[in-house]
Structure P
């Protein structure tokens, strides 16, 4: 195993326009979390992204939704959910409902 993982960050709706694309491959140190991914995106891809996703307390801003491999992070370990090689992290500015 290497010291890095590669995850795919997917941006829906307004986030797609903000980032300038539907998805980005991101290389992060092994052991990185969803919060680390948000910080990376803010520093390396689009300054201001973190403020669109997190509130002043550092929690997920309502009604933003973040899912890892199809599971909302609220049902995992929240922003402390550890990411693994090949994970797909979806950022949506609004809650998504599947019927």
Structure Q
């Protein structure tokens, strides 16, 4: 199954809103995680040690399916992310 990366960049209020909406964000991804579709997920950390975005690497059937997951993330719909980008990728390492 193809691999996709979605990267969310926090809005100006991202740090403030993260705690309030974290459980909804995790619930959005939990079914994919339980199905073994999430290969990596975690926050991007800025120079001060604060979250400033997120990266999720997941399996999806195609770019449209991966984009639907990304654009349905509560971190985007609730204003934590200012934007999300979705890319297909190919694993080279580990082989």
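Please treat every number below as a calculation from the coordinates, not as lab data. Since the structure is predicted, the reported quantities are computational estimates derived from the model, not experimental observations. Cβ atoms are built from the backbone, for glycine too; each structure is taken alone.
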Practice problem: Compare distance in nm of label points 7 Å out along Cα→Cβ at positions 8 and 48 across structures P, Q and report the one with the greatest value. | Solution: P
Quiz item: semi-axes √(5λ) of the Cα gyration tensor in Å, for residues 24-79 alone computed as 17, 16, 10: which structure among P, Q?
Solution: P
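Thinking of P, Q, which structure, once helix-only ellipticity at 222 nm (-39500 (n - 2.57) for each DSSP H run of 4 or more, over all residues; to 500) is computed, gives back -11000?
Details: P: -4000; Q: -11000.
It traces back to Q.
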Quiz item: A value of 38 was computed for relative contact order in percent (Cα under 8 Å, 6 or more apart); which of P, Q is the source structure?
Solution: P
Exercise. Please state which of the structures P, Q yields 2.9 when distance in nm of label points 7 Å out along Cα→Cβ at positions 40 and 64 is computed from it.
Key: Q
